[in-house]
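Please find the structures below.
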Structure P
Amino acid sequence: MNIFIFHGTEGHPKENWFPWLKEKLESKGHQVFVPQFPSPTEIPAKIKEWFEVLKNYDQNINEESIFIGHSLGGDFTLRVLEKLTHKIKVAAFVGTPIGVGKILNYDRDMAFGGFDFNWEVIKQKADNFIVFQSDTDPYVSLENGQELAKHLGVELSFVPNAGHFNEKAGYTEFPQLLENLEPFL
């Protein structure tokens, strides 16, 4: 099975819980890709450039694939699902801004790809959805996770006091995410 982890703004493949999860999934025989997307600090990331990077992995994306998006990587996952011509197995979202409630970098995130998602198309492009959100995320308010889960027709995986699920919040491992993925592996 091919599993993709998409980092967020100013992110990279070696941060947060990405290396830990990659190692855990690879030990189970899965192929895990954590692409490095252009993520400049001075100007907003450009979604077009992220799609250019993803083209390098087209041959690895199929009906058995799993996408995991952290922060803006979750927004990117939603945009990828809108464009796919086939389903994937699972789409998981962690601390993803969708344009509701408080979003610290609203203008920057809005410039990336906007928040006008085609929920009907997105819901048809994955067999399963997982949504994680915390009540202490300084970047993305809880309302974003609640609304995302509602749009996707799933129960929110709420984790109290988890911040932005990043290294700063103590997330160099993410056992709850792995546990939620287990039934689909």
Structure Q
Amino acid sequence: MIHHSAIAVKDIEKAHKFYTEAMGFKLVSVVKRLAPAPTVGWTKHLFYDQGDGTLFALWDLRGLEESGSLDPDNWRGGFSKGAGLPYWVNHFAFQCDGPEDIERKKKHWLEYGLNVAEIRHDFIHSIYTRDPDGTLVEWTYYTRALNEHDLEDAERLLVDNSPATIPDYEATVHRASVAIVDEAVSAAY
């Protein structure tokens, strides 16, 4: 069981607004400390309750760039983008309560000005958008329980290194009808 996940962001104000307003997370704690030696600078670690007691955290890195501990030109925010990967690789999938809940969350994102990609996978139904740093975030719920057949498939596919021939899932992209301040956030897919 994960206690919390944490990511560094370039603009803490935009990220805080996104995770509290668009995602609906509640700020529950902030830890403000000097950065661990030999790094020079200080940090804020913002903790948000996802709604079930599980936490999601943002790093606000202060003074690290000015001290030379962090090169502002060589680090990027975004869980995948910052690592030089396509935006869809590393992402956060947050569980919601089912079909009605995912529809509420999709409507909220669209009203917030975010584009939303929707995919019905094999055993989950998901919606996706991106945060201000380009990190892909997902709301999802199980559409069926995983079973013995899924395990047999998993064990077979684990050792099958032949190229895939089945196309990726098709996404339905829902475009926000209102303009938002930062177009990069709205690029769902």
Structure R
Amino acid sequence: MPKASELKRGTVVAINGQPYIVNHIDMKAPSSRGANTLYKVRFYHAQTKQKHEGTYKGDDMLDNIDLERRQCQYSYRDDELYVFMDDEDYSQYSLSAENLGDQAQFITDGLQGIMGLLVDGQIIGIELPQSVVLEIADTAPGIKGASASARTKPATCCSGLVIQVPEYLEVGERVKVNTQEARYMSRA
């Protein structure tokens, strides 16, 4: 059972018997002497993506959940289902677009580095890698002489994700995108 002070982003705990994943931790150190450090933790439900917030003292214990993390890769899409294949035993897991939520915008053919979150052999969610490489499908034409750090323009990636990119980038270029913040990082 982890203490609140030991929680990290991506840790899975049980709240009311349901699997919740730590999304954000805000630590508050009170100025008065003898007061405990408080941890304001934002969770999201592993299946429904419903948000939950809680405030804990550093030594408060949270319940563990029997969760298995399996290395997977994206295989294909079948209507509203995204199918992932386990890298070790080649078993397949399906998640609906609704369960994936915003994560679906980062998924492209053959994407590797995905961690499947399984409870009792059933997939409940995925963890994406820190960054993915996406191709720019649509954006305004590049401007000659545009500086590398000045202005940005919107670009639609092949997966449908819209991000702000430097104005010198053009259609067909591949960019590295941060999956946590949906933000352009660099050229790929």
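For mean count of other Cβ atoms within 10 Å over residues 55-62, which of P, Q, R scores largest? When mean count of other Cβ atoms within 10 Å over residues 55-62 is computed for each of P, Q, R, structure Q gives the biggest number.
From which structure (P, Q, R) was helix-only ellipticity at 222 nm (-39500 (n - 2.57) for each DSSP H run of 4 or more, over all residues; to 500) calculated, if the value obtained is -9000? Label of the originating structure: P. Taking percent of Cα pairs over 29 Å apart from the coordinates of each of P, Q, R, which one would give 37? Derived from R, not from the others.
Readers should treat all values here as calculations from the given coordinates under stated rules, not as data from a laboratory. None of the values given here were measured: they were computed from a predicted structure. Cβ atoms are built from the backbone, for glycine too; each structure is taken alone.
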